[in-house]
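S.K.: Down below are the structures I want you to see.
What follows is calculated from the coordinates using simple rules that are stated; it is not laboratory data. Since this is a predicted model, take the numbers as computed values, not measurements. Cβ atoms are built from the backbone, for glycine too; each structure is taken alone.
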Structure P
Amino acid sequence: MQTAEFFRTILNELEAASDVLNEKEADDLVNKVMASNKIFAAGAGRSGLMAKSFVMRMMHMGLDAYAVGETTTPQFEEGDLIIFASGSGETKSLVAMAEKARSIGGSIACVTISIDSTLGKMADFTVKLPGAPKDQAGERKETIQPMGSLFEQTLLLYFDAVILKVMEKKELDTKTMYGKHANLE
């Protein structure tokens, strides 16, 4: 297959993913983001990179948002929200983090393929995204892509769509947000 054909196939997979998004889940996430004192996001591997991009855009909007594990990340406190990005919902380090967040009294959201996972069950609310397990186990193949690529790409685009919803509610535009963009580059 040619590169352009692979590219079109990936776009078709992402378009199919958009057809199964749940608007109520997105609204719940937007409302909780806007109501929280601080917002934290965590994920492992590529899902973690998507979570970091989400945090960056929230910062551009003027929200108090952090990626867990960075040296400048403050304490998680009651009234804060942590958003876990995990395809499996079973990553041990994230489960331990969720247990800690629960003991502190903050809110937990989980964006995942598997809402019945450990993280999904621990969360105050979940967002289910399409994707295939990294091992591509099972009879049904949902993607030609390797491992968790479909989930990770969908995660990035979903987080960008959530940003647009928050921007709309806060009446922000790109020009306003650019005022918070890094300027020492």
Structure Q
Amino acid sequence: MTRPSLPDVAQAMGILPASLTTLHPGSPPGEAIRALLDGGQPGTALRLLAGWLPRGYVVPWACQCVREGQLSAVDGEGLTLAESWLRHRRETDRASALAFAARQRFVGIGPMLAAGAGWSTGNLTDAAGKAIGPVPLPLMPRMAAGAVLLAAASSPVFASCCRAFAETGLTLLPTEES
């Protein structure tokens, strides 16, 4: 299985090339993420990690990270909806998560988690709920990364929180042999 390159993941996740000048384009994921953490770019590290994780691990990882912090009622509801989708994989759960995220205008930890779950498969929909096309692949990891970054930002120790979230996610990356 071929892993996407650093430049490809950075582009998909909306990371500017200037943020990656200290990295070699062929850097393996773990090495690149740790270098960014050590170089004072924890947000960029988490965004790259979300882009490199296997798709099936992105939302569970984000839910695990977010669950550790203090959540508002709205954020807790979004987490519950995302986890319901993960547990049951029913189309009704996915649609409920996405509808919740849309009602909240995709703002906040919970709405972003719910959107990540809602956009893990399926189609984008218009305001009336009509399918308008497939979800672009980077949308789900971008929303999940946003939720994780908001959770880290709510901590008084942003960088160490990001490092802890990254360490959890790094265990989910495929190894070089896989």
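S.K.: Have a look at P, Q and say which one yields 2.3 for distance in nm of label points 7 Å out along Cα→Cβ at positions 71 and 167, as calculated.
M.R.: Going through each structure in turn, the value belongs to Q.
S.K.: Upon calculation of FRET efficiency 1/(1 + (r/R0)^6) of positions 7 and 103 (r between Cβ atoms, R0 = 35 Å, to 0.05) from the atomic coordinates, which of the structures P, Q produces 0.45?
M.R.: Q
S.K.: To test your reading of the models, identify which of P, Q gives -19000 for helix-only ellipticity at 222 nm (-39500 (n - 2.57) for each DSSP H run of 4 or more, over all residues; to 500) when calculated.
M.R.: Q
S.K.: On mean count of other Cβ atoms within 10 Å over residues 79-86, which of the structures labelled P, Q is highest?
M.R.: Largest one: structure P.
S.K.: Given that distance in nm of label points 7 Å out along Cα→Cβ at positions 23 and 151, derived from a single structure, equals 2.7, which label among P, Q identifies that structure?
M.R.: For distance in nm of label points 7 Å out along Cα→Cβ at positions 23 and 151, the value 2.7 is produced by structure P.
S.K.: Which of the displayed structures (P, Q) returns the greatest value of distance in nm of label points 7 Å out along Cα→Cβ at positions 87 and 159 on calculation?
M.R.: Q
S.K.: For which of P, Q does volume of the Cα convex hull per residue in Å³, calculated from the coordinates, equal 115?
M.R.: Clearly, the read-out refers to Q.
S.K.: On distance in nm of label points 7 Å out along Cα→Cβ at positions 47 and 111, which of the structures labelled P, Q is highest?
M.R.: If we compare distance in nm of label points 7 Å out along Cα→Cβ at positions 47 and 111 over P, Q, the biggest value is for Q.
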